[in-house]
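Listed below are the structures to be examined.
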Structure P
Amino acid sequence: MISKVIFLLFFPACIAILRQVIWSSELTHQLLAFGIFLLCIEQANMANQDLQKVDLAKEQLKDARLDNFKITTIITIIIELIGFYISSISLGWGLMIILFGIIWFNLFANIKINTSGENIIQPWNISERLPVLIADITGLILAILWILKIGEIWISWGLFAMAAVYCVIKLFLFINSLNLLAKV
């Protein structure tokens, strides 16, 4: 059920952003839109995974930290969806809102959920999240510079590259987790 709801929420935004990739006449807009499109797909996947992990973990134990994580995740999804839909109209402003959502999550989600291990809830310290927060803040600064039309082409390429690298890392981690599960 969660997967269907997430799909219904994110799919129209993905299509609206993809429209900008295809029909925009400026390369800087196409690059940024394609990066946001990739990010939209990945964030939809992460939203689905996080909400499913919370539900699975709640079946195994009762812990208030799970409720806090779920609330943080839902608020993040709402912020990101607003950003993705705004991106279909204004790429820069939409990206800023999306990045605020990601920063929000990385500031307040202080646990990791591992439903296949003994320790279902694992602490996730700010020091572990710091590299991701730095990347998110860097992306936010680049989005602001893009809006201000400072080095648009370079920033477009940079933001596109950041989104692509992020998605490749997530894909690699996903494939790696499947390999680990196959060995068990």
Structure Q
Amino acid sequence: MVSRRERRLWLLSLLSLPALLAGNYAIGAWRNVEDYVRRSELRVHDDIAGQAYAGAVWTLAQARLIGDGREAKITFPGQMRLVIVRLAAKAEDEIGDSWTQCRLTLTDPGGHRWLPLNFILSGNISRDLDPQATPVDGCDAVSRQPPAKGADTLIEEKFVVPADAVPSLSVQLSFASTRPDALSLPLGLK
């Protein structure tokens, strides 16, 4: 036979179950929000070329448009274009691990975002465009071996974008250590 005390404990545990479940969902939601903020670029700093960001001074070294027949006599089907973006950085501080999870994207004022081509395709394109030149590393490769204090580095990424988006594109850069802040530089392509 079950004692009165055991019944009360069983009833109390049964009644506390909804509160425990609600608390579990609240903690999970809070962690998801924190993770979203860590991964999202919510505050974009426009056109701050020459100012420090993530321990380095960033400038747009080069932006090339390929696929309209003007450069390299290559044309792309379906009104698509290849955009090659090169950013230069001069490390002002010791970078260490602050450049992990490097994210370099192209964005337009309408909120569209284009991710870079994968590193294998990017390297193949670099060799096809100039077989004599050494390909420049992308964002991920540079983030694994960032420059020492006072040293310079280049980051190059390639994107395939619609031709009508090209005039309004900006390059957006962020790292895990800087998010939700991101750096945005206009490309100025026509």
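FYI, it's all coordinate maths here, none of it is from the lab. Because the structure is predicted, anything quoted here is derived from the model rather than measured. Cβ atoms are built from the backbone, for glycine too; each structure is taken alone.
Taking mean count of other Cβ atoms within 10 Å over residues 93-100 as the criterion, the largest value within structures P, Q is that of P.
Can you say which of P, Q returns 29 when relative contact order in percent (Cα under 8 Å, 6 or more apart) is computed?
Values: P: 23; Q: 29.
The read-out comes from structure Q.
-29500 is what came out when helix-only ellipticity at 222 nm (-39500 (n - 2.57) for each DSSP H run of 4 or more, over all residues; to 500) was calculated for one structure; which of P, Q is it? For helix-only ellipticity at 222 nm (-39500 (n - 2.57) for each DSSP H run of 4 or more, over all residues; to 500), the value -29500 is produced by structure P. Here distance in nm of label points 7 Å out along Cα→Cβ at positions 61 and 173 has been calculated and equals 1.0, so which of P, Q was it run on? Label of the source structure: Q. Determine which structure produced the value 196 for volume of the Cα convex hull per residue in Å³, calculated from the coordinates; the candidates are P, Q. For volume of the Cα convex hull per residue in Å³, the value 196 is produced by structure Q.
Given 2.1 as the derived value for distance in nm of label points 7 Å out along Cα→Cβ at positions 29 and 157, which of the supplied structures P, Q does it correspond to?
On the way: P: 2.1; Q: 3.3.
So the calculation was done on P.
When mean count of other Cβ atoms within 10 Å over residues 77-84 is calculated for each of structures P, Q, structure P comes out greatest. Work out the source of 50, 20, 17 here, i.e. which of P, Q gives that when Cα extents along the principal axes in Å, for residues 101-164 alone is computed. The value was obtained from structure P. If distance in nm of label points 7 Å out along Cα→Cβ at positions 21 and 133 is calculated from each of P, Q, which structure is the one that comes out at 6.1? Derived from Q, not from the others.
Any idea which of P, Q comes out highest on distance in nm of label points 7 Å out along Cα→Cβ at positions 5 and 85?
Numbers: P: 1.6; Q: 6.9.
Top value of distance in nm of label points 7 Å out along Cα→Cβ at positions 5 and 85 goes to structure Q.
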